[in-house]
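**Q** These notes open a run of structures that come right after.
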Structure I
Amino acid sequence: MTDTQSMSSHERPVMDVDVWADIVCPWCCLGKAYLESALQAFEHSADVAVRWHSFELDPSAPAVRPETLTDLLAAKLGRTPEQIRVMHEQIRDRGAAVDVDFDFENAKTGSTFDAHRLLHLAAERGLQGELATALYRGYHSAGEPIGDVDALQRIATSAGLDADEVRAVLNSDAYSDNVRADERNAQELGVSGVPFFVFDGRIAASGAQPPDVLLAGLEQAWESRATASR
């Protein structure tokens with residue numbers, strides 16, 4: 001698996017996988033792990049570039065929310081806190097099966113707009129995959145406040161980005177247009193939930209599909225590309 005942005009045009013991978021996702025979405029976190037598992041089993045994974053696209057589940061969210069994630073979801077979904085905890089336990093079990101640690105009790109949710117802006121910066125620096133991993137781990141496992149600029153700088157620098165450049169982006173509106181463009185593209189594709197995968201611009205899969213389903217998508221897209229080139 002390679003990063004498109006870090007390669008010259010003659011070295012460009014032959015197949016893209018585009019993924020719309022939001023950092024605070026546990027299903028997106030699982031979807032990332034499932035995709036990585038599928039790529040490990042895919043014969044042509046070295047010729048695949050994964051590109052992460054912006055999707056905000058709650059565009060109106062403040063930078064940092066004062067309420068706990070459990071209370072927030074209980075109010076939003078019309079459920080009791082205990083029902084939310086049961087739901088979280090089920091997701092936690094799925095995560096454990098793929099070495100993903102969910103710490104819902106300490107999750108500090110909020111706006112993901114700045115996180116998405118940094119993912120576009122990381123794409124230009126050839127570090128988008130690394131930053132996506134760090135953001136998911138920071139929010140879902142380490143209790144980092146996803147909308148806090150200091151936390152985002154810590155996470156981004158841990159993924160290899162330059163601290164001064166990260167701070168400059170966070171103190172500006174850089175890459176805002178990129179985030180909005182991704183979200184418009186999602187609307188045009190009819191994306192109503194995430195994660196949403198598009199293999200080689202040909203085949204789509206919605207939701208945190210298990211690795212075998214994603215592997216089938218990869219293989220079908222590869223075969224379609226091969227057939228079209230004959």
Structure II
Amino acid sequence: MSDAFHPLNPFSDVHTYRLNLPHWRQENATYFVTWRLADALPQSKLEQLKSERNAWLRTHGIQSKEQIENLPDDQRHEYHNLFTERVHQWLDAGMGSCVLRPASCSQMVADALHHFDGPRYTLDRFVIMPNRVHVLVSPNKEWQLDQILRSWKSYSASALNRFLDRKGVLWLEETWDHIVRSVSHLERFRAYISENPLKARLRKEDFCLGCGSGIKTSKGEG
């Protein structure tokens with residue numbers, strides 16, 4: 001187990017804020033983060049999801065996003081199965097431009113992830129799929145997760161836009177992030193990262209699975 005791994009500390013302060021999604025920040029925490037291409041889900045799908053979700057929330061008397069996490073377990077699981085899991089299924093179906101599919105493109109993102117591994121953060125396992133990225137990372141004390149994410153996304157977007165001779169927004173602005181709670185939680189996220197390409201039925205050449213200084217490199221990874 002890496003010395004850089006720091007689970008959520010229940011006795012330390014947690015800073016929270018919300019955009020479309022809730023975000024928790026704690027010094028020395030390890031995070032599982034996911035971000036996707038801006039066109040990974042078509043507007044028609046997003047509008048369909050929003051309409052159905054709003055109807056579900058009205059039916060269950062939910063007036064704010066904060067109330068969702070306070071629902072009884074069965075209703076909370078129903079909500080996530082109906083909406084969160086459906087988004088994952090759409091992403092697995094390979095919607096959008098999927099510009100990260102070629103190895104030449106996914107390697108640019110991998111290069112961004114590796115670039116400051118050590119000086120700014122400890123990189124653990126990651127996977128770059130055709131339309132999204134999953135990463136486990138532990139920021140160093142002097143660096144905030146949001147700074148690291150901006151650097152990754154800005155650098156890779158510039159490199160990919162030049163390479164693909166394209167302009168405009170590449171990444172969806174908001175990133176999904178979650179503080180890792182425990183060693184078992186970390187292992188579940190590592191397994192998710194490794195198994196997600198298989199679940200999406202991707203060929204080996206369609207994704208980039210790797211790791212940084214946080215864990216030893218396994219054969220076939222880098």
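**Q** Rank structures I, II by mean count of other Cβ atoms within 10 Å over residues 55-62 and report only the one at the top, that is, the highest.
**A** Top value of mean count of other Cβ atoms within 10 Å over residues 55-62, among I, II, belongs to structure I.
**Q** Which structure, out of I, II, was distance in nm of label points 7 Å out along Cα→Cβ at positions 23 and 87 calculated from, if the result is 2.2?
**A** Working: I: 2.2; II: 1.4.
Label of the source structure: I.
**Q** Now a separate question. Taking -16000 as the value of helix-only ellipticity at 222 nm (-39500 (n - 2.57) for each DSSP H run of 4 or more, over all residues; to 500) derived from one of the structures shown (I, II), identify that structure. Show your work: numbers first, answer last.
**A** Values: I: -16000; II: -12000.
Clearly, the read-out refers to I.
**Q** Quick one: relative contact order in percent (Cα under 8 Å, 6 or more apart) came out at 33 when computed from one of I, II, so which one is it?
**A** Computing relative contact order in percent (Cα under 8 Å, 6 or more apart) on every structure in I, II gives 33 only for II.
Every read-out reported here was derived from the displayed coordinates using simple, explicitly stated rules and does not represent laboratory data. Note that the structure is predicted; figures quoted are calculated from it, not measured. Cβ atoms are built from the backbone, for glycine too; each structure is taken alone.
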